[in-house]
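*Asks:* Next up, some structures in structure tokens.
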Structure 1
Amino acid sequence: MTIKHHNPAQNTALQQALAQTIGARISQPGDYATPIAGLGLFRREQPSPPVVCMVEPSIILVAQGEKRLWVGGEGYPYDPSRFLVTSLDLPANSEVLVASPQQPCVGLTLKLDLRMLAELISQGGLPPSRDRSVATSVGIGAATTPLLSSFGRLLELLDEPDAIAVLAPLIQREIHYRLLMSDQAARLRQITSVDGQGYRIAKAIDWLKLNYATPLRVDDLASRVQMSTPTFHHHFRQLTAMSPLQYQKWLRLNEAKRLMLNEHLDVSSAAFKVGYESPSQFSREYSRLFGVPPKRNIEALRGKLASK
């Protein structure tokens, strides 16, 4: 039996089933982890302005409602017919476009297993990539019937916890295969190709995430991933929509926010801890990113948490 990759009636039924399953599991707005590794669910009940976030290499599927991810000034809207895929850890802004208490925006996120993608590619049998020059590490793909169907089966395992350890890896492997058969295949191939620029930028990002508090010399980081400085700078900006120094700054400011909110560090202590030498410079850059000074921002966030 051949499955049609674009069956509108079947897709609609699968989207509705996904929305019903997710909606039944999470009745309050928020982000929720699941017993399946890498799988998270979300629910939003009203439109919201862009919120600063870090998106890991993942696929994000909206079963009902509509969202948009902003990366470097470019917006990527997605809904039940279009999934979002990211192939690098990306600083971004996420907003909810369509949601209400009666028709909440619900969906799922699945972290990509880059090793699994590389393994599937190496086994062959996949169609050759037509696009060898993917400019960015984020894209919107058409949600096909096989992809929606495999996500439906993955969610069904939440009602069969004893089967998760055995069956979830098989279904996740199928999902990765479906992605490599989708219109986003070139983007994913780029990041798993060891001799490709995307792979090297991913390695640089891994280093930055571990060493964000260390003074950054871009020349040294380029050398570490075996690229010339101009080439490294060009591809880093192309794939992440920011320079390596801007990326490091983003990591520092968000870690400082976490330290102030969760570990109750004061502004100066948090600034020094993440690598800033000047608390006043830290406050200026924090205000630029989050729209308000750090102390006021943390007080507002604590107030929101206390009122829940």
Structure 2
Amino acid sequence: MILTLTLNPCIDLEVEVRRLVRDDINRIVARHREAAGKGINVSRVVQALGGRTLAIAPIGGHMGMDFLNRFTKTRIRAKLVPIAGETRVNINIHEPHGRAHTRLNAPGPRLTARELHQVIDAVDRNLPRTAVLVLSGSLPPGVPADTYAEIIRLANRRGVRVILDTDGEPLRLGLRARPFMVKPNVHETRRLLGGRLETTEAVARAAQRLVKMGAEVAVISRGPLGAVMTTAKERWSARSPSVPRRNNVGPGDCLTGAFALALVRGLELPEALRWGVAAGAACVASSPENGCGARLMRRLLPRVKLRKV
């Protein structure tokens, strides 16, 4: 089973405008609303590809009820921990003609120490049935920056492989706890390490630094350019196929989910990378309400170009 933890879930509100104009009225021409968050998105793609998953997340308030109602329709197995705070709403503004996306992410509710303990306990109790644990997304306000590191150590003691996808100090401290894999994008990697990441070779060197900092595998996603993967012995680049851009929400999560499922099914790391990049491309080419289409992902698989760096 693939277990996902989303400590800062959200309602994603996707709106489409013809062109976003400052200091004027912008008319919404289409909108879509769904229960989301990075780990939730990972569980969604795992289920779409036929895998077993359990999603853990804290929810609360009126938006938490909205989250519950929408999430129930996905039929994804979940342990949703009730909290006193209000689940956040993130707004994604899509301009189809200019192919521009603007994201407005709320900070999220504060978790009490007791609520955080309940969430971590839910993870701990499900580790015996877990092959891969995915820790994704930002931490809510007030949650200690080493929370992911604590959970990684917990999973390592149980022999569970952990994929960490986060940013900033939680990523740096998480690397110290030695996760199986980290999956930042190029922007998150640049914030952590600095430097220019404009070439495949530069991204591969950055991934090598992440391995030296504690990860067994480092995958850096690069948007339409695909992703680079590094271990202590090998460096691989996977070029994404060219697809029409219909969606900008969740391709990195689709990469993580497909990669995790490939691991569970016993595929080698380069093939897992191919799965991940194909899933990310399928997400970009699909409408927001459809997410990562499994059939499209499988059609795109042969078009993902793998090469050693």
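Only the coordinates and a few stated rules stand behind these numbers; no lab work does. Here the structure is a predicted model, which is why all the values come from computation and not from measurement. Cβ atoms are built from the backbone, for glycine too; each structure is taken alone.
*Asks:* Of the structures labelled 1, 2, one was used to calculate helix-only ellipticity at 222 nm (-39500 (n - 2.57) for each DSSP H run of 4 or more, over all residues; to 500), giving -11500. Name it. Present the calculation step by step, with values, prior to reporting the outcome.
*Replies:* Working: 1: -15500; 2: -11500.
The read-out was computed on structure 2.
*Asks:* Matching task: -0.27, -0.89 is the computed value of log10 I(q)/I(0) by the Debye sum over Cα atoms at q = 0.14, 0.29 Å⁻¹, for residues 203-242 alone. Pick the structure from 1, 2.
*Replies:* Values: 1: -0.27, -1.11; 2: -0.27, -0.89.
It must be structure 2, since only it matches.
*Asks:* Comparing 1, 2, where is Cα Rg over 2.2 N^0.38 Å highest? List each step's numbers first, then the result.
*Replies:* On the way: 1: 1.05; 2: 0.94.
Across 1, 2, Cα Rg over 2.2 N^0.38 Å peaks for 1.
*Asks:* Given structures 1, 2, which gives the highest value for distance in nm of label points 7 Å out along Cα→Cβ at positions 75 and 91?
*Replies:* Working: 1: 2.2; 2: 3.5.
Going through 1, 2 one by one, distance in nm of label points 7 Å out along Cα→Cβ at positions 75 and 91 is largest in 2.
*Asks:* Let me ask something additional. One of 1, 2 was used to calculate mean count of other Cβ atoms within 10 Å over residues 35-42, giving 29.1; which? Mind dumping the intermediate values first?
*Replies:* Values: 1: 17.8; 2: 29.1.
Traced to structure 2.
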